[in-house]
Every structure is written in structure tokens, then in C-alpha cells.
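Please treat every number below as a calculation from the coordinates, not as lab data. Owing to the predicted nature of the structure, the values given are computational and were not obtained by experimental measurement. Cβ atoms are built from the backbone, for glycine too; each structure is taken alone.
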Structure P
């Protein structure tokens, strides 16, 4: 069981593209690759998962305990030849001064050797003190290699290699030339989701060919093989089913932000997940509950408006008392209207508010929520929830009588003080939940669906 972390000196160094290329190139060679992403993210994992052919799992200190991270990692590495952990931001970046939630802390927890992706644009001799500084900052972190990215040409590469070989003991395991065709279109939330375009696989293939041709894959595997065996999974049995229910889940170009382990938790709790397309299907499938996750509804707003029969079907389901849950993009879709770039489109209309897109994020980062007594699921009003948010939209003309499920202790949510709009048996929040030991939202939602359906 071998693994390594792909990190960088700073964000936008190209580590996601390199990680995608490594996953796909190693898979091409017949290796079973298990990808992971550090921190909260939906978009990078979509690409990594498609490149590897296995779902990508998030490892996040904010929502998970250290033991829980180790357990998830060990469970998901079962049957894999190599694990690729993509960091977020820079190797030593994190919220806490002591670095306890940094990429380096995750590498230390999992015993992962680190390969640094270095953006070398405009850099020659200066690469040496950068590497030496990163080595010296925390001697317990093993930087086992560097991949030079955005290299200007053979002469530039030669200079960089000579400098690194002369001043450091770190091995160069790749030098990836600058290539604009490797660029993945960026959005205000990050990289474009792979579920939005049929050309995604072709693009992954191009990245794999480019990275595979310029990175020493054998050396990558050798580095990964030096990682110690991760701890055995916890012997604590996974909880069994709550009730057999059918939950319709939006899976299309507008809505695709779901954590795979959350979906697995819903299934373990007894849910059969029935995918539907908000853009093409005319009505909801027969189901007891409804789940609409995050995404980019603003990019599909005309098509969402045009599918009036689907909007009516969803509205009828919720207004008739059907149990529903929505996050971020799903919340936006359930409001009266959505405005972006001078255009306004009608949405489902069950939430008494209008959505407006802004130029800057309205909520961004980790959140801490305290459940109110209004929370519609069993056990509400007693929990503190650690989650995350990232939204450029805000709500306008919100009916002041709408109850909230959460009081915001950190973050923004709907208005800086509250999150979790409640309407009949619908809960809709900007915050993205993660089904973990301290927040078993999947089982609670399934129980809510079963109770609503039987009542």
C-alpha cells in the first residue's frame, strides 16, 4: 500500500493538473490509483476521480478528527496500488499558526512523502533557496522530489536542474513544459467541473500524455513505496440501515457537488438514490425524498427556467409535504428567481427569496453552525456543526417569517447570522455538510424522509 502527497509552494502552481495527469498516466499503465483531496472541495475531486477511475475522497481536519481521517484513508486504499493525495494551497499553508491543519500536518499524519510542484516561470537560481527553506522549515516532513512546472524550454530546464543538483539533495522527478492546452477552464469557484462537458475525458487524456511524457513515473512509484503502512481501519462497524426509502438526487450539468462518502452513507442508511436531470427530465422520478446538491445553476439558468414542467414537479413535491434537502446551488434553484450578468430567470419558487450573483464571494471558507430548535430533522437544536461554504450569490427580498435551522457562529450563511431555510419539510442551506462522526446528517435525513413518507 503505497502513497504520496502532491503539494506546492503556493496555490496556482499547477499541482491539480499534475495530479490529474499522474492519476490518469498511472492508470494507463495498469495501476489501480486511489485519489484523495485535502480539505473541502468538489471540483478538483471530480477531475481526479474521473482521471483515476475511482471516486476521490476528501481528507479535512475541520470536519474530521485525526483518527477519522486515518480510518477513511485506510479504508479507501484497500485494493489500490498507489494513493495520490493532492494538497490544497501551499505545503505549509493552513488556518492555525502552528500548522496543525496544514498539508504538511496531513502528510505527517499519513506518513506521506511529499513531491512539490514548483511553478518555475521567471525562476532559475532562486529555486534552490525555496527548496532548502521548505526542507528546513519542518525537518519531519520528507520532501522526496520536485516536479518543475511551466518550464520555458530545454535551456530553462537545464539551468533549473543544475541549480537543484548543486545546492540541494532533492531529486527532480519531472519537468513539465508550459502548454496552454493543459489549461482547465476556471470558474469563480475554482476549476470547471468535469461533469459539465463531454470533452472532459479527452482533456484528461491530453493532460495524461503531457504529464506522463515529462514526469518519471517509475520514480513517482518508488517514492510512494517508501511511505509507511497506514494504520489499519478502525474495527468500529459502520451503522446499518435506518429505513428503505427512495431519494431523487439531481445529477446533471447544473448540480454535481456531492461527496462520494456522503452518498455512500445515504445508501447505508437505506436510501436508494434515483438520479434525475433538472435540465432534460420533465418530472421527478417516483421517490420518497429529494436531494439537490451544489453546483453552478447560474450557468444553466435559461435551461433551468425553460424546463417549467420539472420546476413545477419539484414545487408540487415540496408543497405537498415531501422531504427535501438542498445545499448552495440547490438552495438557489429553489428560490423565486436567479439574476446574473444582467439576466433574470424564474426558478422553482418554493423559497420566498430572490437570488443575485455578485462579483465577490458572499460566503467563503469554514463555518461553524449551531442547530436551532426549528431544525426539522430528529435531534435538532443540540448540535454544533462544522461545515464549509463558498458562494458568490446572496438572497434578496427574503420573507422575514422564514424559520432557520442554524445559527451561524462562524461564516456567513444566508445573512451572516443564520443559515438553513425551512419550508414545510424542506431544509436548504448555503453551507455544505459532510457526513462524519460528529455530523451524521445522512442518517438523520433518511430518517426524516421515512418519517415524512409514512406520515
Structure Q
């Protein structure tokens, strides 16, 4: 097969310049390549292999669904694998299938309602601690809320106190993973040695390992009891059961992936609502109309305990649970969906081709990397009128667009296992915030993005709290 037939792109010295730009700011380079060459771009890596940047729904469907057996996790995930091991995010083949079979039942639709009280309790406690008039870092607080939710709901562990250290470790991990892209030829052992020279990488690994080992050891010490959660299933199920190393890899992956992406989505949503007050007014009106004086899916809360910060998840009246609240918050859900269109936390999905393939006219040779970027797909003007505008109404009612035009959680069999969990969590948290407070971005503050493993704010996000 002639490599790159059906695609445009730079070559020679110009290609080298694009690779240098990619290392400095990958998302900026993606956007510039898309604008210059269109929605199927070839950027050569060496004499045989290239990066194919593909930005149409038919490309996504082909790679992630129709021919997914021909595409494996790209070489770009190798640095991340050094930190996370063989969890769901980085594993392949039978290891991935075995872990997915263990984890997937916990996130089945029939189980999601049981998670709502815990989610609402964590969010309610957090919002109650924000004094009127204070300026806080919204990104740090969303990480704290989502880490606390994942820790309590899925692993039965209180991780809120570790959120700041975990946030720093995650930032170091993502930066190290990007730096490591230039050393993937060294293999896993070589990458581990190289990371010893990257400032913060060793500390990040130690912090994350320590948190995960504490969660596992505390559960083993406590023994079985109560309703089984995800950690129980990982520790006791499977044939054969997970080894200690496998258990560590999966708990770490689920803890980090389960809170980092949702925290980023909520942070970008709060920023956008501050910039688009009409959309925020409509969200607040919907939340007030649907919830009245209640908290979503949480029943009646003890206001005194809440203000004191003493409310425990067990204090929630599960008998008053009304998960149907989520179905009566279409604008809230649409706001989150539009935020994830503009700022998808999982901003690029990369696969390596096992064999030669024709991807909707783009001829890809074995060993080349295909990047399906939700960031570009969500901005394709052929699919999204006014692609840079914030228009949540796009997600109300019937949507006349191709199925794979919107990929906030990926696609195919490797679609995010916790997509339903994450969306329910985000709706509940955003509704609780909007029910109680407004968060306004500090005047004159710009919030640049940083595209590494996830798309997140590049610096703290100062927002002023106004109690409603």
C-alpha cells in the first residue's frame, strides 16, 4: 500500500517543524494542521510510519468500531503505562478483557441509582463549606469533590484530604508522560530509568502508589461487610483473582481516570457559565423549578450538620431518593454536554494500526498511528454550526448529526466503562452547586488550557462565590 494516499500533509523539513510544534503544544498543532490540510492529515514519523490525524465521524466509526480489532493502544500510551501499569486505560488483549469483565457490572445502568446518595452527600458537604464572597480555585475544588466521590462511592475510602497532593502528582504525571514520548524507543525499562531524571516524576509515582496501597490495605484490614463495592469485586472476584500487582494497577487507574476527567469537565463548565450568564440563568431556573428546596437525589438534608461539615453519607434519607430528578434537568445535562464538546477532557484518542487499512479513503500502513481527536471532531464546521460558540441547545431534543460526531467518552468496545457514572455525577454536582451558589471568574482572568493526557486548565481558576 502507498502510505498516505487520500491524505494531505507536510513532508521533509516542514514535517520536522510540525513535530517540534506538536511537542510544545499538541492541541494547537492539531488545530493548525486541521485548518491547513483538512480533516485527513498525514504527518510522517519515519520512512515507514506516520501520524494520521482524522477528524470525521466515518473515520471514528471505522477505527473505533468497525475495524477496532486492527487498532491497538498507540505507542503514545507507553509513558503513561509506566505509571499506571496494566489497568483498563493502558492494557490490551486478554488482560484488558478480563479486567473489563470484572469492572463493567458495577457501572451497569441498574446500579447507578445506588450511587446517587453518596455523590450528592459529598457535593453538598463541599458546597456548604464555601463562604459567601470567598475566591477559590475552582479546579482544585472540583478535583477534591470528584476524588472524594470516587473514593467513597467505589472504594469506601475517604480521600478528600489527599486531593491537593493527588492533584500535584497528577500534574507531574501528565507532564512526565508527555516528556516521555520522546523516549518510547527505550521500552518500559528504559522509560523508568529516564523518568528518574524528570523533576517530580518519582514523587508523583510515590504519592499515587501510597494512596492506592492505603485504600487496599484498609479494606483488607476491615474485611468484608455491608454492600459490596467496586473494590470488593476487584479483590474477591475473577478466575483467577487479580494478583496484587493487577489490583494495584486497576485501583490506581480507576481512581485517577474516575475523578480527573470529571473534575476537568466540571471546571470548564463553571468557566463557561461564568462567561455566558444567560445560559447560567436558565440553568439556575431549571434547578430551582425541579428541586425547589431539595438537593437532587438526596432527599432532606440536615442543614445544621451540613453547615458544620459533619454530615455523613449515612445521614442522607435514601427513602426520599428521587433519581428521576436527573431526567427533569435537560438544560443542566445539555450545558455539560456542550462544555464537553468545546473542552473534551479526553481530547485525543490514539491507536496504532496492526495491518494496512483504508480508513474512509485514507490509506494507513501497518505501524502508523491514527489520532481521532474529539477536540477537532467537535469543532468540524461541517458537523457543528458556529463550532466555537457555546450553545447548549444543540443537545436538546432530537439531534440530526452522525452518531460518531460527538465522542466525549470515546467509542467502540473501549468506550469509557464509567461514562454513565461520570455523567450522573457531573449533573448532580453541577445541580447542587447551582442550587446554592454562583461562581464567577475573577475579572480579567484568562484560563489557558493544557493538553496533556487530559485537557485541563493550565493554571488555578480563581472564582468568586456568591451564595444564592
Structure R
């Protein structure tokens, strides 16, 4: 009798496991639905699959908004599924029905609950072009680009073949020895699409500081921040704050205690959601004395835009247009501006890839464009070298004044780098500038995105070295 009962329990257990496993198998796949958002129907795509350890994982795409691979924790109990998207405070609860053909669910987000039906699709869509802004054709820049257009079909084919394996990549441009040899756009975008260049804008701020120094708006890189912005000095201020200079900000050595990668709910960032962003930054505690240690943080470059506004007595975007952008045929740049009047120093600047190319080739060509010296050669050299040439920020990179430099097989290069794969890369010995833009809203894979793009560029550089 004991044997029979044991066999019965075993049979029941195996049946339970079989049902649960079947539900797990049926739940795997790509599911699509849509929700109403501000009066518009927007697609939600949920992918459920197994990782290399055969564990169920899940993420969600919102292709009409540009948000991709929003990670989720997943729980499957019989035919019930629960997905928690903690990074955006959303949740999806549903029941697998119709033999695994649909998931009948409710989607909760921002205190709104939507009833949805998810249906299987074969392939997840890429980001819709409607998720990005575009500008009218810049005729002057288009005419200039046409004058240097010399597409190298062999090189383009090789690079595009690699690029097509990177679904987050939006553009790839290669300028070599005075000519545009590759220009390609992905995901149904074109040369008029506008990218958030993220921290590439930090390198542009470095250029603006160099121009301000050259034009005597700034006396010296050793000017003290509190001397330029005296209205922010308080009796309770850490005395070391009074030692922070423009040079410290350019080399990311102000010493602030700030975690660049910390996650904050919407409206709760202590800097970017404050009424006075500059005051909030100068209220941060110091981890180190100014100049003591490198630590990457955007608040440091944000102080630079406040400083530029004060010393030039100009709107910083107007200053950039007058002395940098317009002389390069760059027109229509937009830039996030806070209620306190300060531009986002180090992100949320929007340019086309062609405009990014103009920035890169300006540095490659010694600061000249059409015979006019826009940025001094001295500043270009200084901003790439910086003050701490032996101070590593990673195993390969060193940091100048908001430009990163590295060496590849003995070839020296430097870059402006933005979150999620935005790059302006110069390789002087090869007379090459490379520009890439990518979807910065890929939540699960931004670091990997950047790494994969750099691997593609590394492959290109190595091939060029072999050719030469």
C-alpha cells in the first residue's frame, strides 16, 4: 500500500510539474498590445524568454516612445503571470488563455489601470521613427556635405553589415582625409533626424570654455567658482568649496559626493528637480578636496554652463550659436533649459549626426573651418591632454578637459562620448572622424550598446591600420 501511495504522490507531483512547465513554455514568446496614452494608441511589446541558465526573463518595449528593453521580474504560477517593471513603477498581471494564444491582463502604471489583451507576434518591432524629432533640411549644411561626399562603397558595405546587427544604432558617419566616405541611417531615420547627444555635449561645453578663455571672458582656468558666482556663498558652506576652480570642473575633480547612476523617481532628483540647480549642486557635500580625485558627474559640467552665462553675460545657447555652431553651418540646436535659466550642462542637447560630424572634424582639422579659426589649436591640444595625463579613468582611457583619449594598437585617438552609444571619435593619424548615434532609451543594454559600437569602431580602425 505504501508503494502504491508513493507512486500516486509521484504521479501527481509529476503532473503538477508538467502543467507548470507547460505554462512556462507557453508563456515564452513576444507579446504585443496597446494602451491609450494622452489620447494616442501606443504599442507595448513584452518579450519573455530564457537566459543562458534557462531562467525565465522578461522585458518590455514601447517602440512608439523609444523606450526599449525595460527590465521586469517575472513570476509564473500555473497559467497566471506577473511582471514587475520596477524602474518605471509599472506592473502587468495576466492569465494565459486560448491555449496560449493570448494573455488577458491589466497593466498598471502611474496610478492608471488599463485592461489589455496581449497577442503573440513573431518579431519585436524596432523603435518607430515617430519617437524621434526631425528638422527641416539645413540647406547650407546639406550643400557643404554634398561637396565632401565621396562614399566608399566597399567600406560602407563592410561597416553597414556590422551595423545591421545592432538594432539600437541609428546612424554611422565616417569622414576620412577630407571626405565623407560613409553616411548611413538605420530604423527608417534620415539625415534630418535629431539625436539627444547626451554627454557628447560635455565636450562641446569644453569647446565653449576654450572660446570664452580665448575671447577673454574668462581670465584663467584657475578662476574660482565662488568668485564668479558669489551669490551662492553661504556661511555654512564647506570651506573647501571655495577652492573649486574652472579647471577642477573641466577635469571632473571638484570632489562632490554625487552618484551619477543613482535612480530617482520622477520629480525627486535632488539636483535636476530643484528650483535652483546651481544652489543644489553647491549644497552637495564633498567626498574629496578639490583636485584630489577624478569622479565623473554631470553637476560639475552644469556649473560650467552657469559660469559661461555669468562671464559672457549672454544666453549660453546664443553664445554657442554665435561663436561655434553658426560658423560651422549648425543651425537649430535645441538644449534643455531649467526654470532657473541654466542650460543642462552635460546632457539633453539635440543635434543631427551631420552637425556632430562638424564638431568632430573641426577638432580634427585644428579648429579651422573654411579658413576661419573657430577654436584655437592650443585649446584643442590642452583639452585633449588635460592636467592629469597619467590618471586612468578605466583600463584603457584617460581624461582631458571633457574629452576621453585612448590608444589602439599604437594609434592615438580621442572621443566625445554620450550615454547609450552617442560618439564623436577622432583618429588624427588616420585623418578620420567617426560619428554614431543610438537609442539612449535602451534601459537594459546601454553599457553593452556602447561596448558593441566601440567594438565595431575598433574593427574599422584595425582594418585601416592594416591598409596603411
Self-check item: Test item: distance in nm of label points 7 Å out along Cα→Cβ at positions 375 and 439 calculated as 3.1, pick one of P, Q, R
Solution: R
Exercise. Figure out for me which of the structures P, Q, R the number 1.04 belongs to, where Rg/Rh (Cα atoms, Kirkwood Rh), for residues 71-206 alone was derived from the coordinates.
Key: Q
